[in-house]
Structure I
C-alpha cells in the first residue's frame, strides 16, 4: 500500500467561465482514508459527461471552497473501509460515483462500494472508464423506468426512438435496446454521427433537427412504443407527442425548462418518466446496491462481446488543461461517444 499522504487532483474554487485558466486547477490535497462501506480507489482513467459541466455551473458563486468534479472512474482498489464486503485491495473496478460527494478527478477517490462494479476484464482502464454513468443511465431508463423486458421474443414487434443516439448514453442505450430485441430508431444529424449510431446497433436513423413523423412514415413506421429523450426535451416534446403510440412510454434524462403542454400525452394515456442515475446514491435508497449489480451484469455483457465501449477520444495525462479541453468539447453539444483521460503525472 502506498505511504503517500497527499495526492494530485483537478478542481476549482470559484465559478468562472470554462475558458478562464482559473476554471480548473491542478492541486495537491490530502489523501483520504475509507470509513464504513467506502473503498479508496487508485484512479487510472476518468471520462467526461455533460453532468460535469452542468454540476459545475450550479456551484454557488459565493462558495470558494475546493470542488472536484468527475463521475466516471476506472481504477484499482487501494484500501477498503471496515464494513466493506464486496471488494478487496487489488480489485479492478469501475463506477459513476455520487453527485453529493467530491468527484473522481483525483489520484485516489472515495466511493461507496454499493455503487461500484467489477471492471470488464476484456477492457483496459480507459475503455472501461467510458462506460459507467452512461450505462447506468441507459440501463435504468430502459429496464426500470420504461419497464422494457430483457426478452427478445417479447419485444419482437416493438420499437424505440432514441433521441441523441450517437452520444454517450445514446450509444449504450442503442446497444441495450437492440440486445432486448427492439427495433431501434436513433436520431443523428451528421454523417459521422449517423454512422456511429448504426455501428452501435441502430436499425434506422432519422434527423432530430427535422420533424419526426414524416421521417418515420418514410420508413413505414406510424408510431413508436417507447421514446428515450437524451437532449432538449422542451424542443422535442411536440414531436414526441405526435409519434408516441397510444399507451406508449417516454423517458427523459433532462427536466423541462419551460412550461410544457402535455395535453396530447394525456389523450394517449402516455407514461412519462425521468431517469437520474444519481438518485439512488443521493438519497441512499434501500436498493442502492442495484447499481453494483447492474455494473457487474454489464461487465459480463462486455466480456461476452455483446456490448462495446463507447470510447471515442483519449487524452493524456489527467490535468487541468486537458480536462478543460474535454469539458469545452462536451459543452459544445456535438459529442460522439465519450472523451476519456488517463494517467496522473
Structure II
C-alpha cells in the first residue's frame, strides 16, 4: 500500500508575525485562499486515499487543523507529545505504518510547501515510488534551482540510475550555504534544492534508523510494541521525554549510502521566509509588493503586508514590513531568515502574547 505522511508540527517561525502558535503557517490560506495543509492533502489524494493519509502533529495543532478541515478523522492523525525535529517525527510515522504493512511505501512531505503544477508533482512522486519499490534505497525529490538561494539545503547528484530517466544517485548533501557557496553550486550544474520530500518503504527506513540512529530505533521499537494497546499514548509520552531531537537529513540522509534523487521540475517553493513570499508576489513598476493601505516615497523592491494598518515607507529599499495582530515586523530582505531569532528571543522572554 502507498501512504502519505504530512508533517505539520511546526509553527513556521520565519513567517512571524503572521504565523503563530494559534495559527501556524500551514493553516494560513496562502494557496489561492486555501490553507497550505488542505492544498497538500488534496494534492496527494489522487495517489493515496484519505484513509492512507496521516498528519503528524501535536494535540494542540490537531484541534486547529480539524477546526478548518472537519472531514478529517482521528485515524488521519499521528500525535507527537512534543516536537523533536524530523527524525523522531518520521520514525514515529514509520513504526505506525510498519505495524500495519511492513513493506508499505511512504511519501513523507511537509504541510506548508507551494507546488505550482500538481500533475507534474504527482508524476515525479510516482517515479520516486517506483524507484523505492525496486530496491532498498531512500528516495528524495531534487528541485532544479532557479536562482542563488541561501535559505535552502542542496543535493549534489552523481551517476544516473540505470533504468530510470531523471533519477540519480546522490553524491552529497549540503546544508544552507552562504551566497558564494550557493553560487558555486548553481554554476556546477549538478546541484538541486533539497525539497524535504522523501519516499521509501517502511521496512527500509526503519532499517536505516537501526543502522544510523540505534538509540532512537530502540525507542521506536518500544512504541511499536504498544500500537493498538490502551497504554500506547502513555508509552509515546514516556519515550519522547528522553528522545533526542535530530533532523532526518543529519541523522540518516547524509549518512545513508543508497540515496537516490528524482529531478523534479514542478514549480516548488518552501514559503519559509518573507523573502520567498516577496519573490513569488506580484510587484509594481518599482519592484514593490504591497497588500494593505500604504504610502511609499522613494521606496523600491519592498514587501509590505499590512491588512489592518496604514504603512508609510520613505527612502528605503529592499525592506520587509509585515503587520499581523499585535505585532509588526520590519527587516531587510537579505535578513529575512533571521526572523526565527525574533521568535526565539520572545520565547526566552516568555512573552507569550506575541507568540
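Throughout, read-outs are computed from the coordinates displayed, never taken from laboratory work. Keep in mind that this is a model prediction, so the values were computed, not measured. Cβ atoms are built from the backbone, for glycine too; each structure is taken alone.
Between structures I, II, the greatest calculated value of mean count of other Cβ atoms within 10 Å over residues 57-64 is seen in II. If distance in nm of label points 7 Å out along Cα→Cβ at positions 9 and 97 is calculated from each of I, II, which structure is the one that comes out at 1.6? That value comes from structure II.
Of the structures labelled I, II, one was used to calculate Cα Rg over 2.2 N^0.38 Å, for residues 217-304 alone, giving 1.36. Name it. Mind dumping the intermediate values first?
Working: I: 1.36; II: 1.94.
Of the options listed, only I reproduces it.
Here Rg and Dmax of the Cα atoms in Å, for residues 89-168 alone has been calculated and equals 15.7, 48, so which of I, II was it run on? The correct label is I.
Taking FRET efficiency 1/(1 + (r/R0)^6) of positions 81 and 241 (r between Cβ atoms, R0 = 35 Å, to 0.05) as the quantity of interest, name the structure among I, II where it is greatest. Working shown, then result.
Details: I: 0.15; II: 1.00.
Top value of FRET efficiency 1/(1 + (r/R0)^6) of positions 81 and 241 (r between Cβ atoms, R0 = 35 Å, to 0.05), among I, II, belongs to structure II.
Work out which structure the value 20.9 belongs to, where mean count of other Cβ atoms within 10 Å over residues 257-264 was derived from one of I, II. Checking each candidate, the match is II.
To test your reading of the models, identify which of I, II gives 3.1 for distance in nm of label points 7 Å out along Cα→Cβ at positions 153 and 289 when calculated. Comparing all candidates, it corresponds to I. Supply the structure label, taken from I, II, corresponding to P(r) over Cα pairs in 10 Å bins from 0, in percent, for residues 33-192 alone with the calculated value 8, 31, 36, 20, 4. Of the options listed, only II reproduces it.
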